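All of the numbers you see were taken from the coordinates with simple rules; none came from a lab. Everything numeric in this text was worked out from a predicted model, so none of it was measured. Cβ atoms are built from the backbone, for glycine too; each structure is taken alone.
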Structure 1
Amino acid sequence: MSVSSILLLHGPNLNLLGQREPEIYGTATLDDYVTACTSHAAIRGFDLASLQSNHEGDLVEAIHAARGVHAAIIINAGAFTHYAWSLHDALATFAGPVIEVHISNPNAREPWRHTSVIAPVARGSIAGLGLRGYLLAIDAVADLVSEA
């Protein structure tokens, strides 16, 4: 990878997209999301690497490895969003833009979902727009990297 690449991270249970609570998350699979994001990133001049893990440490290690390798990180940390301070700390060490995305709107759901430990270290957060939110995150990254 080069610094013209984006790292797309997905946290726990997002491997079950298309099966888990389709009334909330829709019927698109994680592969559908990654395929669409890869195509959109290419249009914007970026390669896209993706990782999904149900293990917090795997995501921390991917963030550490992204330093100096990827231009930006787009992250849907899933439930880790609300308590995984290790992700917060790892993302704080990343020099490029970090964009937090959520398929649904956490603020319109259970109260425990209303707090994000990712948001304070993210350049921006996009929630509730499904796949469109991911594509907007790629557009934001492309604009932010070109401004730098």
Structure 2
Amino acid sequence: MTNRILLLSGPNLNLLGSREPEVYGTATLDDHVGLARDTATARGFELDHQQSNHEGELVDAIHGARSTHAAIVINPGAFTHYSWAIHDALAAFDGVVVELHISNPNSREPWRHVSVVAPVATGSIVGFGGAGYRLAIEAAIDSVSATQ
């Protein structure tokens, strides 16, 4: 089994640090990826990261992870609520999938309450701000380790 995790960041997450800091905080995406990478490394795992504002690029990354990664941690951004393409790609991934959100979508606008990713995820980490990145990586590693 591989010890690699793919961290995927969806649309607009490249704007973290300046986009709605009252909701998402002031840490940048690079800050969050750094925390995730440090967490993975401390547990003997490698972390690859890709951010895209384009649905198809995220789908391609998920497909590419099928034979190379033990887990995917994904913050799908707005794609959470309507991307059946990402849902289907994740459903075809045999490893662990952790859905991640900095804010808690369930405490926000009603249209954010539905996740099409959650039904194909091993679990979800939501509402813990930047600490969610550490929690999601730890959950992914614990889940991978439990299946080995």
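Could you figure out which one of 1, 2 the value 0.9 for distance in nm of label points 7 Å out along Cα→Cβ at positions 56 and 80 was computed from? Among 1, 2, the structure yielding 0.9 for distance in nm of label points 7 Å out along Cα→Cβ at positions 56 and 80 is 1. Could you figure out which one of 1, 2 the value 0.8 for distance in nm of label points 7 Å out along Cα→Cβ at positions 8 and 40 was computed from? So the calculation was done on 1.
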